[in-house]
Structure formats: structure tokens, C-alpha cells
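A short reminder: the numbers here are calculations on the coordinates, not readings from a lab. Just so it is clear, the structure is predicted and the values come from calculations on it, not from any experiment. Cβ atoms are built from the backbone, for glycine too; each structure is taken alone.
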Structure I
Amino acid sequence: MPEDTKEHLVSIARLVFSRRLTDASGGNISVRQAENIFMTPAHAGSRQQWQINPSDVVVLDAQGNLLDGPDRRSRESQVHLRIYESFPLAGAVIHAQAGYLMAFVAAGRPIPPVLEHTWKFGTIGLARCAKAHSAELAQSVVEAFEQQKEQLQHHAIATLIPQHGIVVVGRNLDDAFESLDRIETNAQAILLGALLRSPPEGG
């Protein structure tokens with residue numbers, strides 16, 4: 001049911017923010033149901049601190065036309081639409097800016113799997129650089145996922161966007177959320193683990 005989909009999307013959006021899997025400046029989340037795309041509105045973080053309600057959810061058709069909700073389409077909506085167009089198994093997309101993995105985004109470095117619960121993802125690589133909010137960025141993200149599309153039969157897939165964030169594509173919204181959470185924990189383990197391997201001052 002559409003209202004159930006909106007409520008689930010809102011619940012996950014709030015959870016993503018409360019778990020610091022994105023920040024107040026950006027990110028967007030969508031879920032596909034049949035031919036319709038349910039998406040968090042633009043400025044959900046900066047203006048509403050991710051405390052959105054079902055009435056805030058933007059509903060689009062596959063071509064990006066507004067069907068329901070406020071006309072607050074995210075500037076990255078074309079990334080979501082291109083993913084759904086290109087990958088039939090894609091059921092949800094989360095673009096986020098989680099703190100630990102953003103260190104890898106800023107450095108332009110891939111995230112290797114160092115924890116058992118992230119082995120299935122392999123190394124999270126980087127899409128090629130492209131201007132934010134552009135058709136070129138959407139194409140870059142789709143190209144990065146093209147190499148992983150067979151894995152989507154079994155679990156979510158992800159790519160980093162240099163200087164921008166992470167995009168996770170799941171078979172459904174819970175799949176995408178859980179995978180983002182695992183990848184952020186893995187990034188945290190890498191960075192804090194490096195501190196454990198460094199000798200203390202004066203040692």
C-alpha cells in the first residue's frame with residue numbers, strides 16, 4: 001500500500017539520521033513500488049533535520065513526473081531514476097554521507113572489507129568524478145554499478161562518489177539500510193584499527 005511505503009520510508013530516513021549514517025547537509029532515500037518511486041524530499045536534512053512525515057514524501061513515475069506529494073524533488077533524483085531504469089532488481093536507493101566512510105570519500109580511496117559481515121560486498125570502489133546534481137553523475141554511478149549488477153541478486157551493492165558520498169542499492173529498503181550500516185561500521189573499524197596499530201607517543 002502507498003501509505004505503508006511512505007511510512008516505512010520515513011521510518012528508515014529518521015533511523016539513518018539517528019544512527020549518523022548521513023548528516024544534516026545532504027543525502028536522499030528512495031524506494032520503488034511497482035512503477036512508482038517514493039523519495040525523501042529535497043532539504044530533508046537541512047530544513048527538517050530528517051524529521052520528515054509521510055506527507056513530505058515525493059512520489060514520481062519512472063520518468064520523473066510528480067504523481068503525489070510536494071514538488072520537492074531532490075537534486076539527485078535523476079541518479080535514483082537512472083538506477084531504477086538500469087537495474088530491474090533495484091528496489092531501494094540510499095545516498096548518504098556517513099561520518100567514517102566520508103573519510104574514504106574525501107581521500108578518494110576504496111573501502112576494503114575487514115569485517116566478516118562485509119566480505120560479501122567486496123571492496124567498495126569509487127565511481128568516476130562528475131559534477132553534483134548532473135546527468136553525468138547519474139551516468140557515472142550507473143557505470144560503477146554495472147560491474148556489480150549480478151551481485152544484486154543476493155545482496156545490496158554500493159559505490160563511493162569522490163568528494164560526495166556513498167550510494168547503496170538494495171533489493172528493498174531494509175536491505176539497503178542494513179548494508180549501509182554494515183559498510184559504515186567496516187569503515188570505522190579500518191580507521192580506528194589504524195590507531196591501534198600505531199605506537200603510542202613515547203613508546
Structure II
Amino acid sequence: MKKFTKLLVFSLAVVFILSGLAFAGFAYKVKKAHIGGDVKPSQAFEMLQNNPEHTFLIDVRTRAEYQLIGHPKGAYNIPLRFWTGKFGKKGYGESANTNFVKDLLARFNPKTDTLIFMCRSASRSCAASNEADLAGFAEDKIFSLLGGFEGGKVKFGPSAFCGQRKLGGWRNEGLPWTYGMDKKLIYQPDLAK
């Protein structure tokens with residue numbers, strides 16, 4: 001019994017150490033080429049604190065993600081894509097928000113405002129950065145949040161967190177977030193309906 005206990009403790013220690021190495025080896029990576037810069041969540045939080053009048057965090061996830069998964073406190077929701085509600089081969093379909101540029105310009109000023117785009121794991125935020133450039137925002141005033149809200153997936157098989165989004169991201173860095181819905185921050189066309 002003692003040998004079994006020692007073997008079990010040793011095995012768990014190895015798994016724990018290897019899991020820790022998998023987490024420690026995580027580095028934020030740019031998901032797609034895009035116009036503008038990239039910031040880690042802690043850097044974005046600092047930017048928002050340093051200039052709250054002209055620096056804004058834009059959550060480009062769907063309205064359902066914004067509400068049901070949570071979002072950073074103070075983040076505006078302007079979806080880059082909408083869920084269609086139609087089920088297809090890969091799950092529920094999505095369609096582009098053809099008014100994305102117009103929605104940005106209705107809320108933010110290209111001459112004075114800095115925009116930090118955020119999505120789930122930093123793919124859609126890259127696309128949103130390109131759209132902001134089309135809206136007239138200068139390249140040095142457009143940023144994609146590395147790791148997004150939920151972060152990257154753990155890919156280490158023996159980890160209890162394998163497949164879960166536990167690597168980096170706004171929420172995993174312990175930055176302020178909420179499920180609360182503020183009418184000033186939600187997707188504004190929804191208020192007109």
C-alpha cells in the first residue's frame with residue numbers, strides 16, 4: 001500500500017509539474033496580420049486607466065457572448081458578426097455586421113479616440129482593427145487585445161484543463177469583468193428596436 005501511495009503521489013506531482021510548464025510556456029501570439037498594434041490585457045487595462053476619456057475597449061463578440069460569457073467592465077459591445085439562429089454543418093451560423101464601420105463612427109471619434117478591440121481569443125479583434133482603419137482611425141490608435149476575453153486553450157493532454165481556455169486573456173489575468181448589462185455600453189441599435 002505504501003508503494004502504491006508513493007507512486008500515486010509521484011505521478012500526481014509529475015502531472016502537476018508538467019501542467020505548470022505548459023501554462024508557463026504560454027506566450028501571447030498575434031492570431032492574424034492586421035492594421036494597428038497589439039496589447040496584452042494588463043497593458044490594455046493600463047491604457048484605459050491612463051486616458052479614460054479617449055481610450056475605449058470594444059468587445060466585438062456577438063451580443064450573446066457579451067451577455068452570457070461576461071465582458072470586461074466598461075467594454076462597449078459592437079459585434080463584428082451576428083448569430084443567425086440557423087443551425088448548419090458547423091453549428092449556428094453567423095453573418096457579418098455590415099454596419100460595423102458606421103457603428104464605430106456613431107460612438108467614437110477617429111481624430112481623438114484610441115480603440116482596443118477584444119473578442120474571445122483575438123481573431124475577430126484583428127479583423128475589427130482592419131475595419132477601424134477603413135473608418136478613418138489612425139494606425140497608432142487601433143489595437144487588438146492579445147488573448148481576448150477567454151484566452152487560449154490548454155493543449156497539454158494530461159492536464160485537467162486540456163481543451164479549456166485558461167491561458168492568458170482578460171478574465172484569466174484577473175482583470176475586472178462582469179455579466180452586468182449597462183444600456184450605455186450594449187449594442188446601441190438594440191435599444192431602438
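Given a value of 0.50 for FRET efficiency 1/(1 + (r/R0)^6) of positions 140 and 164 (r between Cβ atoms, R0 = 35 Å, to 0.05), point me to the structure among I, II it was derived from.
Structure II accounts for this read-out.
If Rg and Dmax of the Cα atoms in Å is computed to be 19.4, 72, which of I, II is the source?
Only one of I, II returns 19.4, 72 for Rg and Dmax of the Cα atoms in Å, namely II.
Where does the value 27 come from, among I, II, when relative contact order in percent (Cα under 8 Å, 6 or more apart) is the thing being computed? Each step should come with its number before you reach the end.
On the way: I: 20; II: 27.
Answer for the origin of the read-out: II.
Quick check for you: by distance in nm of label points 7 Å out along Cα→Cβ at positions 68 and 156, which of I, II is greatest? If you can, show how the numbers build up before the last one.
On the way: I: 2.4; II: 3.1.
Top value of distance in nm of label points 7 Å out along Cα→Cβ at positions 68 and 156, among I, II, belongs to structure II.
Out of I, II, choose the structure whose coordinates give helix-only ellipticity at 222 nm (-39500 (n - 2.57) for each DSSP H run of 4 or more, over all residues; to 500) equal to -9000 when calculated. Intermediate results must be reported in sequence, preceding the final value.
Values: I: -11500; II: -9000.
It was calculated from structure II.
Could you figure out which one of I, II the value 0.9 for distance in nm of label points 7 Å out along Cα→Cβ at positions 76 and 180 was computed from? Display every interim value, and only then the final one.
Values: I: 0.9; II: 2.0.
Answer for the origin of the read-out: I.
Which structure, out of I, II, was distance in nm of label points 7 Å out along Cα→Cβ at positions 148 and 172 derived from, given a value of 2.1?
I
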